[in-house]
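J.: The next part holds the structures, each set out as structure tokens.
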Structure 1
């Protein structure tokens, strides 16, 4: 089948990987200029999904990694066609199936990166291998000693914020294609 995946996010990439593994012809489109940027989801890892094949690229810790590095590494392993910086509404090609993996969540989160030992107590904390800590909150991001090294924001649900849940969701999208195909 010829399948279009909308969204070069972790959900879309894991969906595309599963579909390519099933020998589908997959095209991935997104309006972003670069896979993994801007960062708008946490690098939180729950340990449910095996990420060991990407360990040298993503510098995995017990609590997480740089999500953007995982997205780039995963994209490089997928034999799909990528179209970035695309106005998705104007992308007209014939596909047997179109899967839209973009989030419709309206819960706004604010995030930032600081040095280890300077992180405030927030809803999501991800310790990175380089001594930095990624912090996310639904409220206002508090000040930290020395200031934030990086700030970002995103829209996601706390129950689907982790890398594991995104990969599982992408695989579920791919499985839904197989269910439709078998009917």
Structure 2
């Protein structure tokens, strides 16, 4: 597949992630405001709003982590690479990205098993809504993060002075 098609696919994926994140945040705000308004006006609210908000917090957190991994602004313990030369930075980049790939892959794999068990046991999230569709965000986000970290690992191996997020180049963050 030509480079331009890959770039278009990645750009489309980024737009999709941004849209999904904005949609989840918007729905959360609308539901929270509705819940607060109903409590103030009527003294009660719809019983299903708090559990939906809890699920949306999970979705928002995982989509935020996905966005952070995209721009290399995720939480990282990167003390050693600050004190080593170019080869050391490369080794730190490869080992850190490879470790993150393995961890994200394991979480994605075991979350799929978790969802399979949720389907098998007919877990209900709330109001007769099955739990498994709400849990699909876990393998989705961790699979994408694993793929991103794997591509960073390949980048560190194949490209000299590879910088996963060029916008951070030269910053001492």
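J.: A value of 0.15 was derived for FRET efficiency 1/(1 + (r/R0)^6) of positions 24 and 136 (r between Cβ atoms, R0 = 25 Å, to 0.05); which structure in 1, 2 was it taken from?
T.: 1
J.: Have a look at 1, 2 and say which one yields 2.3 for distance in nm of label points 7 Å out along Cα→Cβ at positions 8 and 64, as calculated.
T.: Derived from 1, not from the others.
J.: A value of 17.0, 58 was derived for Rg and Dmax of the Cα atoms in Å; which structure in 1, 2 was it taken from?
T.: It traces back to 1.
J.: Compute distance in nm of label points 7 Å out along Cα→Cβ at positions 40 and 104 for each of 1, 2 and report the one that scores greatest.
T.: Top value of distance in nm of label points 7 Å out along Cα→Cβ at positions 40 and 104, among 1, 2, belongs to structure 2.
J.: Can you rank 1, 2 by FRET efficiency 1/(1 + (r/R0)^6) of positions 32 and 80 (r between Cβ atoms, R0 = 30 Å, to 0.05) and just name the one with the largest value?
T.: Of structures 1, 2, the maximum of FRET efficiency 1/(1 + (r/R0)^6) of positions 32 and 80 (r between Cβ atoms, R0 = 30 Å, to 0.05) occurs in 1.
J.: A further question follows. State the single structure among 1, 2 that was used to calculate relative contact order in percent (Cα under 8 Å, 6 or more apart), giving 23.
T.: The read-out comes from structure 2.
J.: Another question, then. Name the one structure among 1, 2 that helix-only ellipticity at 222 nm (-39500 (n - 2.57) for each DSSP H run of 4 or more, over all residues; to 500) of -25000 was derived from.
T.: 2
Read-outs: derived from the displayed coordinates by stated rules, not from any lab. Predicted, not measured: the structure shown is a model, and the values here were computed from it. Cβ atoms are built from the backbone, for glycine too; each structure is taken alone.
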